[in-house]
Structure P
Amino acid sequence: MSYFSHETAVIDPGCTIGDGSKIWHFSHIMPGAVLGERCNLGQNVVVSPGVVLGNNVKVQNNVSIYSGVTCDDDVFLGPSMVFTNVLNPRSAVPRRDQYLHTNVGQGATIGANATIVCGHNIGRFAFIGAGAVITKHVGAYELWLGNPARHVGYMSQYGHRLRFDDQGLATCPESQQRYLLQDGIVDILPD
């Protein structure tokens, strides 16, 4: 395989790293972790056993991705964002058999210093604002902000806020893709 790892990175035997991936300073990829192709892991990133990252996942500095987390293709994890994997951790009570699964859908963005409480999935192309604390499932294209986070709008695949008209139609200002909002569900309209 052809990937880059900085000399200070720790790559444990038994992990899988896809072609074209880059692993930077002081990062640690643990046994059983799977990284897709063209992933980029910043400084001080930990990828725990059983974690699966799709292709082209960008992980910024100081992110720990704990067992129970999967990220689909094209996910962006902002600096110092946090995943949890146990709802009620106690130092003296082992709960390794109680890890809850969290999936981050294709193209989703999680902003800097956001926290994702385990067991809550993030939908495709969702956008979690910086510092948000997610305590519920997040739907596709949804924008969530605050602590606790709340659903405040929708985002395009290019990361622009969508403004829907009375017919439930919106256009991304960058891509010109058109979107339809019906019954709280966003879909892309065919060209």
Structure Q
Amino acid sequence: MSRLLLETIRCQDGQLDNLPYHQERLLRSRRELLGLQGGIRLEDIQPPEEARHGLFKCRVIYAEQIESIEFLPYTFQPLNSLKLVDCGPLSYSYKYADRKAIEKLYRLRGRASDVLFLRRGLLTDTSHANIALFDGHKWFTPARPLLAGTRRAALIDAGLLLPVHIRAEELPHFKELRLINAMARFEDERTVPLHHVAF
């Protein structure tokens, strides 16, 4: 069996969010990894009755076909500090369901809430989110994240995020660090104080 892939989709009051970007990534992953075209339409997913009120995480596991769909109640966990960790040769350009390599590095966070990965001296992602950095005028995001998230893609297309190379030593030049992913929208303002990023 092929390695299983994952899409995590925000479901708010029964509405699946940012679907065109999830669909594009799913199709691209199946085409590039499996040589398959089409065949899975995320818009056909119908949230169950219990997921029609409140915030849920929709987890779609797939490869040649959809293997499972789960709707899990979701609440944001407290996140107030990050530990910079070099991810070495780690590659995660496709969203695999198997996250063992990332989880191993996550355990290096010490007392921090999460890790912030470095690759060749450049900032990439945390273990669960892309990052956005504000310099007082514009918002930027690392040009080469480990995983190019769907929320990140939508914000870049909307002109709200500018992809650039950002070195760890440039962090003090920014005023705000915000986390974004399928569940955390830009407007949710999931911020980490920059003085709580440990080298």
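When distance in nm of label points 7 Å out along Cα→Cβ at positions 152 and 168 is computed across structures P, Q, the figure 1.8 traces back to Q.
If distance in nm of label points 7 Å out along Cα→Cβ at positions 96 and 144 is calculated from each of P, Q, which structure is the one that comes out at 2.0? Traced to structure Q. As an exercise: distance in nm of label points 7 Å out along Cα→Cβ at positions 56 and 176, calculated from one structure in P, Q, equals 2.1. Which structure is it? Checking each candidate, the match is P.
Comparing structures P, Q by relative contact order in percent (Cα under 8 Å, 6 or more apart), which one has the largest value? Evaluating relative contact order in percent (Cα under 8 Å, 6 or more apart) on every structure, the highest lands on Q. Mean count of other Cβ atoms within 10 Å over residues 8-15 computed as 13.1: which structure among P, Q? Computed on structure P.
Looking at structures P, Q, which one was mean count of other Cβ atoms within 10 Å over residues 32-39 calculated from, given that it came out as 20.0? Answer by label: P.
State the single structure among P, Q that was used to calculate mean count of other Cβ atoms within 10 Å over residues 104-111, giving 23.4. Of the options listed, only P reproduces it. Kindly point out which one of P, Q the value -4500 was derived from, the read-out being helix-only ellipticity at 222 nm (-39500 (n - 2.57) for each DSSP H run of 4 or more, over all residues; to 500). Label of the source structure: Q.
For the set P, Q, ranking by distance in nm of label points 7 Å out along Cα→Cβ at positions 48 and 112 places Q highest. Can you spot which of P, Q the value -0.65, -0.92, -1.24 was calculated from, given it is log10 I(q)/I(0) by the Debye sum over Cα atoms at q = 0.18, 0.23, 0.28 Å⁻¹, for residues 88-159 alone? Working through the options, I get structure P.
Each reported figure results from applying straightforward, stated rules to the coordinates on display, with no laboratory input. All of these numbers come straight from a predicted model, not from anything done at the bench. Cβ atoms are built from the backbone, for glycine too; each structure is taken alone.
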